[in-house]
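No value in this document is a laboratory result; all are computed from the given coordinates. Because the structure is predicted, anything quoted here is derived from the model rather than measured. Cβ atoms are built from the backbone, for glycine too; each structure is taken alone.
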Structure I
Amino acid sequence: MKLTFHGGAKSVTGANYLLESEGTKILIDCGLNQGSNFAERQNFEPFPYDPKEISAVFVTHSHIDHIGRLPKLWKDGFRGKIYSAPPTKDFGEFLLLDSEHILSKEAEREKKPPMYTADDVAAVMDIWEGLEYHRALDVGPFRVTLYDAGHILGSASILAEAEGKRIVFSGDLGNSPALIIRPTEKISEADYCLIESTYGNRVHEGVDERQGELEDAIEDVVKSGGTLVIPAFAMERTQDLLYHLNALVERGRIPRIPVFIDSPLAIKLTQVYKKYERYFNSEAAALVRSGDDILNFPGLRLTLTTEQSKEINAVPPPKVVIAGSGMSQGGRILHHEVRYLPDPKSMILFIGYQAAGSLGRQILDGAEKVKIFGEEVSVRCKKHAISGYSAHADQPHLLQWLSPMRASLKKVFIVQGEEASSEALAAKIRDELAVRTEIPEPHETVVL
């Protein structure tokens, strides 16, 4: 069995792993490279293998750095099947169409042909099938099984078996226990494992304090008569916020003020959550059974259209506005930031990672003025960040997940992390679990 690291090696994004056995080739993930001009240029390059020769793609979850090049794979000749947990397929359609819209604008700006079209996304959906957790599927000599990764709804770790060997692909592992979804499942036996290392050198803090900090932020703007502006990722973060807001409203912990979800993508993804309540954890499922609509509450308003979004301006404060994008790199959040960043009564609340160079990071780091739509905007509002909303496992969680496999593991490959994170996790695995580790090079092939 041969394994090649065509993406995700020494990089957080662009996961793309090729497995070969007895003439059959399968892929695990086919993600978009993100984060720099160089990474994004790679997306337009030809695949380093012939897409026509791939029998199947197994998808760990619906984030665009794991599925973003599937339509390009189809466009370039792939005619096999795509498999994932059922929610991942539904999320994937909305996220790929959203990505297509953004990528086509980028291609226009760079004077390049589009990477793919909405028709290519439709073709991908036609060959994409749902595969339930624990239901083994045979593709040539490979037997493939999905396990719940606890990262986002429908996320999976993937076990592939062939030639008497077992290899596990962690996918992105969750920050368990999560608010809505089930905890990360552990796998007890494998010969080889690829483990993500996004937070391989970090320990998450403040997970238990999240709801209290959100309550404090809302009370602050109610007292000052301002607006709480929250840049949020459409997937998972927005739904976690809704879950906490629902709890705070129902328990009378916050006054009933208008809360706007000003993100068409987040609204559509939230509907998918409601379709797949059977994947919720026991606590969230019990609330649903009791009749509690855990992602809805009095005062919540969903603004799908541009006109509805503009009407938010006319609603007097105090109010809460949740909009994308999560790092303020685009989307409707920018219009709200132009309006409320200069207001000392208002607050901007960050609940996700803000990458170096992003507008969100500039604001968080204390910039007094920022540029939005080419205009200079003063930052006079209050700023606060809540760190506990991460959907990624930290270093202790990664080690706990890997530990049950330690007796059988021949080697662990550290992937999907920046170099410092990967190196820190590799050292910890060697020291604490006494397992050999390797940080593979991009496009490196290993014989298992």
Structure II
Amino acid sequence: MAIEICAVGGFSEIGKNMVAIRVGGEAVICDMGFYLPKILTYEEEEGEVNRSEISKETLIRVDAIPDDRVIADWRHQVKAIVLGHCHLDHIGAVAFMSDHYDCPIIGTPYTLEVLKTILQDDRMKIKNPLKPLNPGASIKVSKNITIEFINMTHSTPQTVMTVIHTSEGIVVYANDYKFDNHPVIGKKPDYDRLRQLGDTGDVKALIVESLYSDARMKTPSEKVAREMLGDVMLGTSNKGHLVVVTTFASHIARLKSIVEFGKRMKRKVVFVGRSLHKYIKAAENLKLVNFSKSAEIVYSPKEIKRKLKEIEANREKYLVICTGNQGEPKAVLTRIVMKDLPFEFIGGDIVIFSCRTIPAAINMANRAMLEDKLERKGIRLFKDIHVSGHAAREDHRDLIGMLRPKYIIPAHGDVSKLTPLADLASEMGYVLGKTALIVRDGQIVELD
């Protein structure tokens, strides 16, 4: 009996992640993500659109979510939808797709809390029961399949590697991860469990992200990003000027560092933006952080306008943490620059981009425009105050060495991203096209 793996999405683009694994007439799905450039383009073109009124078919047509018609005949065999972490390119499509499957959704408490917040924010409902599973725990979902979560680090809390134990062997879904031995929040990766799995000799396949598999390095710890932030925030002259930091709203560890440095600057810390409120609320509900104790969080249009006017009158007293790190048109930083919000930057104000630009054409164009407008105003820009949440080539080498899988399937990218990981596998003794498999969206492979 073979293990069948369907690359539903995320194998021809960066995002839109979704994989289905079937064995013995039973299947599980890992992730249901947005292709963020396409969802943003669609919403910009359609104007003010209520997501609850958009159909699954429409989003498939515009290439914004995975096209699961390739596994239409698996539909009634799916025993669980498993979410490894809370980023939208992994869970954004759940609201539009999960109702087509009569099964529970399994994720860590934080991942499911974010999902619930997204559904509430978009006024959407799903029928699937939500089953929280802690890192280090397992749950049997069918006769032949047990799901295990291995604690991992990434750029959002409670990220896990998903282990699918089947009667025909083990499949490890490592999408996304990094090996951070000094995380700002949470525990370091569970290397012991990875080695234990490898020692069984039963790991049939490793499906693994490949975004930075061409980078010949080990991805630095979040501790390094914290030091970089401290150097800029505490070591740069800012008297008489506003300091703004923008980063990924889901990066709770990064936000924690920014808040702590803001307090050391003796500034009032204000979060501004709906996405920030969404992820912070989920983290506070689970008592992972308590930003509300030392910072103000504003997210409604009326509150944002009121607070920005207050900040403009006393700019040197504030540290603003806002949305807009990718230059998104509807984000707070972009709207300030475009004069859609009542605040005027002055020369010498500081904007810190604690992120990198996601390498998609729309993101790069939006960020370039935003930076140009900020520079024309005489703003001091600090870019790339950041370390990645994704594994680099030498991290992948270590992961493969610990698990020793029979097959390696690179994921989370187009062929230009998948190929370097396949090349690494070749270095390690795998054979391209036989045991190192580059696949594309919609392709199904059978592993004997």
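Given that distance in nm of label points 7 Å out along Cα→Cβ at positions 42 and 234, derived from a single structure, equals 4.5, which label among I, II identifies that structure?
It was calculated from structure II.
Can you spot which of I, II the value 1.33 was calculated from, given it is Rg/Rh (Cα atoms, Kirkwood Rh), for residues 370-417 alone?
Computing Rg/Rh (Cα atoms, Kirkwood Rh), for residues 370-417 alone on every structure in I, II gives 1.33 only for I.
Any idea which of I, II comes out highest on mean count of other Cβ atoms within 10 Å over residues 66-73?
Biggest value here belongs to I.
Taking 18.6 as the value of mean count of other Cβ atoms within 10 Å over residues 178-185 derived from one of the structures shown (I, II), identify that structure.
Label of the source structure: II.
Ranked by mean count of other Cβ atoms within 10 Å over residues 146-153, which of I, II sits at the highest value?
With respect to mean count of other Cβ atoms within 10 Å over residues 146-153, the highest-scoring structure among I, II is I.
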